[in-house]
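Each reported figure results from applying straightforward, stated rules to the coordinates on display, with no laboratory input. Remember, predicted model here, so these are calculated numbers, not experimental data. Cβ atoms are built from the backbone, for glycine too; each structure is taken alone.
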Structure 1
Amino acid sequence: MRTTTSSLDWISGKRVLVLNWRDIEHPLAGGAEKYMHEISRRWVSAGAQVTWYTGKGHAQRPHERLDGVEMLRMGGALSVYPQVALKLLGSRDTFDAIVDCQNGIPFFSPLIARRSKPVIQVVHHVHQDQFTTRFSAPMAAVGRFLEGPATRWVYGQRPIAAVSPSTRRELRHRLGFSGPIFVVPNGTVDLPPTVGPRDPDPTITVVTRLMPHKRVDLLLAQVAVAAQGIPRLRVNIVGDGPERTRLQQIAAELGLHRIVRFHGFLSDAARDQLLSGSWLTAVTSAAEGWGLSVIETAAWGVPCLALRVPGVRDSVVDGETGWLVDDAKNFGGALVHTLRALANEDYARQIAAACQNWARCFTWDRSAALLAGVVREATVQQGRPSRASRGARTDLSTMATFELPSGVDLHEHLRPTDEAVRVENRVTVLFNGCDEFDTAQLLAGLGVEDAQLRAVESTDLLAGPSGRFSFSTHSPDLGVAGNR
């Protein structure tokens, strides 16, 4: 049983407007576009009408339907904002809810939408540091103001969907948001039926956009260090971007022309073939909202070595599906140590099993249901005070496992943002915005006895209640027990 599916049932017939900087077919589309597109098309399959107001890339048509989602494209990187505002002004009564995706600068839709209209922000990561790397000092200051104080004032207590606990933490501590923030993680690719065999040579495959904040130059410098201790080291870099020429020059200067190969964009089949034979992936980004590529490579049984930075530290279960390094200066040495450990076939198989069990926890169906739950919660709570017993304390969540008393309909006592699974005669529920004391009171009122309660950890929020059964490094066979 998965109670989140009721939110997908609820969204049937609803008219949802998505405001996103780009769409999935934009030439510069990335993980943020994939996230919202995968969710949107599942909402359409559930019976919703989903429309996007988004930017127009070169050679893109102004109006198109993709996977049942209506795309209305207008404006460029910055002009999209005023054009979307004008379009929204004339259509604000057409939609039941607005999903406003923030890519550094939100669309400030509450200034235009009716006050009674539910508006949900989707935030992948906080851009305060990135503004400095991409803009002049005055423009960077404007960007930081728009992302921080201006957004706090315009959106107020409207709910936010953050893709990871790291992003939620940044929203709280760096931007000062005090309203409800729900964690709605990414999904990932379907697990392949078979993987391997591994390449005979130690092989690292990195799938990334070649952008400044990805810091692939740092990775290349550390690969040069690792190459001295790892004979026959091979590194595949899959992806493209404005940094490619500079990175190729750096690789040549470091003498890595025989070790590192820049593949550019590859078909899914070609990329997956590289991943299937790889020993390791690596991430040296300054920060991410979520390590989408980390989980996609984990689906192929490939662990990750990464710097301990926001987002990435959530997608890697340190010591189980990969390893986190605190100091970039030690990354090369960590590469040597990790690849030597992975040369042990038994150990490599154990890590690969843990990676796949972790990746199995992330599905786009679940992401679509969770975000639909946030939209539903915003609709229910619009104009009402928060429930006294389950306030807006979304950072406090409790996992409860218990036997459901006969005749009790659990759905009647759950919020749209709660999750539940049943395994045999036991139910596990992740109560969002509910501490252990309130959870105990709620369950006592239902006649539940001997409930097991515990505060959730980051991995619980990301994997959900079924993760308790489907993810275990030490007992990978438990993956079949979860009722997914």
Structure 2
Amino acid sequence: MTTSAGSFRDSVDSMFSQAVALMDLPPGLAEKIRVCNSTYTVRFGVRLRGQIQTFVGYRSVHSEHNEPVKGGIRYAMNVDQDEVEALAALMTYKCALVELPFGGSKGGLRIDPRAWEPSELEQITRRFTYELSRRRLISPSQNVPAPDMGTGEREMAWMADAYKRLHPEDIDARGCVTGKPLGMGGIAGRVEATGRGVQYALREVFRTPSLLKRANLDGSLDGQRIVVQGLGNVGYHAALFLSQEDGAKIVAVAERDGMVTNPDGLNITDLHAHMRATGGVKDFPGATYDADGSKALELDCDILIPAALEAVIHEGNAARVKARLVVEAANGPVTAEGDAILRERGAVVVPDMYANAGGVTVSYFEWVKNLSHISFGRLERRQEEDRHRLLVEELERLSADRGLGWTMSTGFKQRYLTGANELELVRSGLDDTMRNAFQQMYTQLENDSRVPDLRTAGFMVSIRRIAESYHSLGL
């Protein structure tokens, strides 16, 4: 089994090289795009539990063809330089694919967040923020972190507050991180964003019959059997939306303590509540439990959504993966070797650089909101309602004048008259972004017979855009 961080970085480079081989780039430019510009390693101490505890953290900047650079910060014990550099590279390609004005960055702190009390984690996070700020590795204009594995709104709020205390003169200080709570300058829909993006990505796939044919699938999402590996923030929201809004059946969920299955579909809301109460999926009513969660990857299903760690599908198990469609909700869940095996088997892989781009897309909306200092919809919502009301009243007047007796249904009328709020605008912007990115990626696949899959197509679209940026800069 190949799961090391080094192999993850090698996989990213291998996939990059496969795409570059099909492109005509000036000498040296491909290497300039591939390599990571810089990585900062910090070791700092915090006095906790009667002694000084030393922590190791990283912040990697892959590409500054656009600034600020963007990328999450994860808290995990397996964080190291190779991992953050691979993740930073993926962020560069992801932002280019969905046309966000960011370069790629990533950070991590080698820590088990469950081993520390909230007050202790706050001290650690604030000190980490100080170390990053000293080197301009957190800033609204240069480097904007976000939540990742092991972090969330709480940690981002601590980081934003720590940065503001260090830079009280910066009027845009709240834009130094995204993924904050609403009361700290966050945006509606950010928590659900990555999972919502997975849903929108799958909807695009099912709007494309020729791609479905490649995967030996047809029809709509309704009734499709889905296995989700990892019911964290991303996996939970993706599973929730796909089951409640699109009619898909979540037939299995894998977590740290094993997996639960039900061929008729699991109730994701109840399972999530069970996990919060017990810490795992074991003993969930109405489901079959197996302590070996890795078996979930090999279950017979239509769609597999790996939504946890990188490199879980590799050369050792890819041949046993039965899913026709694999949607990479996590970063790098399929290695380069595993990817080749899945392709040979006829499976279609929706790559991470597209499938999980919802988080950074809505982070972009939050960053814009912070820099503009106004909520989306605040200026135009009531004006939009007034225009709609004028139209409805005129139609009703015309109907009455002509004795038609025509009226609008109450539900439709109320929905039409209500202006869009921030959450609706965020979802609309995310949907539009995912649609456009998919079309760019799929057009590349369809128009070039040399391109073997969506991943290579996505890399080619991204690399071309990055190359154009460097060309504009005179490189």
**Message:** Matching task: 0.20 is the computed value of FRET efficiency 1/(1 + (r/R0)^6) of positions 92 and 356 (r between Cβ atoms, R0 = 35 Å, to 0.05). Pick the structure from 1, 2.
**Reply:** 1
**Request:** Work out FRET efficiency 1/(1 + (r/R0)^6) of positions 28 and 220 (r between Cβ atoms, R0 = 30 Å, to 0.05) for each of structures 1, 2, then name the structure with the largest result.
**Result:** 1
**Asked** Just checking, which of 1, 2 has the largest value of mean count of other Cβ atoms within 10 Å over residues 132-139?
**Response** 2
**Prompt:** With helix-only ellipticity at 222 nm (-39500 (n - 2.57) for each DSSP H run of 4 or more, over all residues; to 500) derived from the coordinates and found to be -14500, which of 1, 2 does the value describe?
**Reply:** 2
**Prompt:** So mean count of other Cβ atoms within 10 Å over residues 20-27, computed for just one structure, reads 20.8; which one of 1, 2 is that?
**Reply:** 1
**Message:** For distance in nm of label points 7 Å out along Cα→Cβ at positions 44 and 364, which structure out of 1, 2 has the highest calculated value?
**Reply:** 2
